[in-house]
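Alright, structures below, take your time with them.
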Structure 1
Amino acid sequence: MDLLTRLVDKGLRGESATREEALAVLATSDDDLLAVVTAAGRVRRRWFGNRVKLNYLVNLKSGLCPEDCSYCSQRLGSTAGILKYSWLKPQEAAEAAEAGVAGGAKRVCLVASGRGPTDRDVERVADTIAAIKDRAPDVEICACLGLLSDRQATRLREAGVDAYNHNLNTSEEVYGEICTTHTFADRVRTVRSSHEAGLSACSGLIAGMGETPDDLVDTVLALRELAVDSVPVNFLIPFEGTPLSENWTLTPQHCLRILAMTRFVCPDVEVRLAGGREIHLRTLQPLALHVVNSIFLGDYLTSEGQPGAADLDMIADAGFEVEQAGEPSLPEHRRTRDGGTAADAPAADASSGTAAGSPASARTDLVALRRRGAGTGLPPNA
């Protein structure tokens, strides 16, 4: 296909697909799916070799959110049967984080429900980071606390946060259809504030909410324009008790095309396979590893993921290797931030396919701590 040849050539040079090219990828047929994955895989290996970065979520504060995001089980008015609790104590969060680190996670993502943190909340997170770093000094920290002020972003950087996540989720044109309590512009402003504070910007999307191909492409192009370092691609988990509970529109093939489109638009950026991969990609998850270079390990915020040991087996069986702490995630030309974090360490040749953190050095008996019950006194999956 001329389209794929052109996209590979551009991707190998670090050039982004155009809007028309991105739409054409989404319009390819199932008969061409393996060719699309192969083409995206060539671009992925050019910049990231055969390494897979592992990320682990810790839900610091669950439920009780005043925002009305239609996709979220923690939203205002949600009747989803999730655990609801206020802030975990620092040592409780550190214990939860240790489970992911033991399984090979390079980055711990600290997430709290709500519109955005108070200054007191930011200090809580600072204390939590100190507790985590005491147990795992080299782990990367990503915070996801909602809308953020410039001052709060700076304070988080001082506290040891490496990255800040705030997803755009969908296109500006349809954002008001999934949320009315804040705007697309609010989210863009937070991504920019975190970036300007020296944090690595992490922002992604959710597919499967009734969006059009144009919406998907516009979202990814907006992320590219914001110069984010990491793009988590989520697939809607239609929680009972939320407005989108009946939205079961995704197929494994379409999910792979969305991932490939994201890779072609963001060739040299960390593309992360995130929430919903197990229920929408199903047995095609290993194919996705040829497009993405990062996944979440184990559970998500309010839903179970694939067991961590199964994730590690999948990575090894597909011929990939776990990226180790201290090994740079991004290509050298994208590592421009100040500071000496693990993400900024000297680069290895991405094309070499070697990684110090191979599956053999990771824990295949991932610690059986279910994050959703951490700090609540409730059993896992209550």
Structure 2
Amino acid sequence: MRDVTTAQPRTDLDVQPTPLALLLLGREADPTSERGVDCPGDLPSPSDPDLVARARAAKEKLGDKVFVLGHHYQRDEVIQFADVTGDSFKLARDAAARPEAEYIVFCGVHFMAESADILTSDEQKVVLPDLAAGCSMADMATAEQVAECWDVLSEAGVADQVVPVAYMNSSADIKAFTGRHGGTICTSSNAKRALEWAFDQGQDPATTKILFLPDQHLGRNTAVRDLGMSLEDCVVYNPHKPNGGLTAEQLRDARMILWRGHCSVHGRFSLESVEDVRARVPGVNVLVHPECRHEVVAAADLVGSTEYIIKTLEAAPRGSKWAIGTELNLVRRLANRFAAEDKEIVFLDRTVCFCSTMNRIDLPHLVWTLESLAEGNLVNRIEVDEETEDFAKLALERMLALP
């Protein structure tokens, strides 16, 4: 386990506090929604100087009974206690590969913990340190909205030509919908293969359509950048408008039906951000996540998932310069890691761009979780019902079977 308690954050990433307050999740949240509810129990004070020691002691007491997963976008204070780090799907698979661990503590967001529960055994219990750690993108597509969309597609006479592809960053309900309707799941790493597979499922690939949800940007970027489609092949379904804001003719003509959803972090980056950093840092390489807007991806030098970003910087030559378009916790961690190799790593935008829901998992929540488990009290368990799990797992298995 990597100890970063003494690491000092870099202060030269050229970012400024955002002028807008971060979205605060309501206390009266629907307990069945992605955003979750308030955390029960008494959290230790965030100023408690013994938090690190308390977390270590509780984790040591639990031993092999606990396996802590840390998403790349988590704070350093949390990442230091992760047994493995990675993106959401890698972490869920790592959890499934540790059947001896009774407790899987997922330091990430709600949909990630759901995926871990789907892929792990019934004997394992998945815990989310703060139930309010949701995902704004996943929240943008509810089961009811997607069912209504399918009705619209049926009325337009195209539903039998449509194969749904759901991004990993979606709720278990959306994954289950995808499984029920013959579709698959994708990650930002294998989206191209998933779309190719989906187009091949129809009787005529030329007339097959894909309903891609919930992130319109990943769907559009993959279709246009990787599969050579045009922007005119894509339409955006807006669940807040009658018939998604589309005519039957538009649905019949489209090849990609993109759900109107986006990542609140990656959606902030703009073409102006790219132009600005190129002016400020001569010779900079712009590397962005495919959840960014199409014009940002088109203007970047390289595009890829969080794992791709990390591997690219690992292989980059000494003295190279990089502007990274993804969540700030990861960018700062990479800047610290590669500073000794004289790799200049800056944040793509001038304003701070943390994932506000990822940041809900902090050291007090982690300490409370580990100490509760060490005392024999199961808290904040994430459990997907059997029917939803079966269909969601079906969609995930189709992804795993992709060539």
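Okay, here's what the table says:
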item: If distance in nm of label points 7 Å out along Cα→Cβ at positions 161 and 177 is computed and equals 2.1, the structure in 1, 2; result: 2
item: Ranking 1, 2 by distance in nm of label points 7 Å out along Cα→Cβ at positions 113 and 193, the structure that comes out highest; result: 2
item: Of the structures 1, 2, the one that 56, 44, 38 was derived from, the read-out being Cα extents along the principal axes in Å; result: 1
item: Given 14.7 for Kirkwood radius over Cα pairs in Å, for residues 121-208 alone, calculated: source structure among 1, 2; result: 2
item: Distance in nm of label points 7 Å out along Cα→Cβ at positions 105 and 297 derived as 3.6 - corresponding label from 1, 2; result: 2
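Rule-based calculations on the coordinates, nothing more; no lab input. What you see is a predicted model, and the numbers here were worked out from it, not measured in a lab. Cβ atoms are built from the backbone, for glycine too; each structure is taken alone.
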